[in-house]
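I've put the structures underneath this note.
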Structure 1
Amino acid sequence: MDIQFILNPYSCIMYIVSYISKAEREMGLLLKHAQEEAREGNQSAISELRQLGSIYLHHREVSIMESVYRVCGMPLKKSSRKVVFIPVDPDSHRITLPLTSLQKRMQTQMTSGCSTSLTNT
């Protein structure tokens, strides 16, 4: 057991912060060492980034709750809203018509009397 005498508030804060961030400091040293190795090997920036990402994913600490969720196959996140991906790049194709076109189409269907929607039965 690690017991230390605390004589002032600054020492207490420093002890707590160093204890909490111990894993982050170790990960930082590991990534720094991996980056130095990658630079010595004259790798491209993309391969260096991939190597650092791989090292981070394989050496990061996982909490007990996260490991239980992963072993049991439970979802790590839930949402009460449905998520729809909307492509915004200039080369994307339109999936639907603009809202004004849909509104015009609905108005013409309502006036013509032959509607295919489920609300008009």
Structure 2
Amino acid sequence: MFFTAPHIQMKLKQQLFHQCVLLSMLYGCETWALTEATEDRLAKGQRRMERRILRVRLRDRRTNTWLRSVTKLNDIVECARRRKWRFAAKVAALNATRWTQALTIWTPDATRPVGRPRRRWADEL
């Protein structure tokens, strides 16, 4: 595999990770309601890939900060938040007649179920 090959430079692996893997993992993240579970799942997936790139096992007891300092990859959760804020700024600049703007501020007429309300897209903004 490309990422685990020892003869390939880390810089090239970083570029490929940012151009392919990160984009695939964050596809559509602008519309997600980022919960702690979602953020945790994204972060775990990225750390697992970083360990595979460096060919480091969990038994080697390397910290996450060490992994990040060696791979120099951007944090996937921060990228998702940045993309969401950028999308929110675009939606805020739209006319009220656009579907994107109308669906963002739309409130359904139905009653909510009993219990704690689910996290919504706008709750994070």
Structure 3
Amino acid sequence: MKKRDKNIITVLLSTLVVLIIAGMFIPITVNAPSDTRTILDHTTHTYASPSCFDSADMTNFLQETTYGHAQSLDYEAESSCSQEFYTQNDVPLLLAVFQLVGIGEQKWTEEDRL
């Protein structure tokens, strides 16, 4: 192997190590998967998570659907309880990538999904 090839491999491996280490410390906000259960209130154009529904101030024009559908309608979270349910703050970037590909454990369980 030529010296030039070794230098290229060294630079690539060093870059990979730096990216992995940085990924452990860069925090991001992760949103719930689009198939997460959601309750829509079509009168007030808001949504609530099932766990926050009992304390939510909602009318009778309700629909159970997905978080992705609520976002496509541009509905707002009914309360901070619902807003906190559908987001996970300060997740390290590397962990978020693992969650995205199904390796890491997410905040939302299969029971939370439709």
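Every number in this text was worked out from the coordinates using simple rules, so none of it is lab data. Note that the structure is a prediction, hence the values are computed from the model and not measured. Cβ atoms are built from the backbone, for glycine too; each structure is taken alone.
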statement: Value -10500 of helix-only ellipticity at 222 nm (-39500 (n - 2.57) for each DSSP H run of 4 or more, over all residues; to 500) was derived from the coordinates of, among 1, 2, 3, structure 3
- request: Work out the source of 9, 16, 18, 21, 13, 11, 9, 4, 1 here, i.e. which of 1, 2, 3 gives that when P(r) over Cα pairs in 10 Å bins from 0, in percent is computed.
  value: 1
- prompt: Thinking of 1, 2, 3, which structure, once distance in nm of label points 7 Å out along Cα→Cβ at positions 3 and 59 is computed, gives back 2.2?
  reply: 2
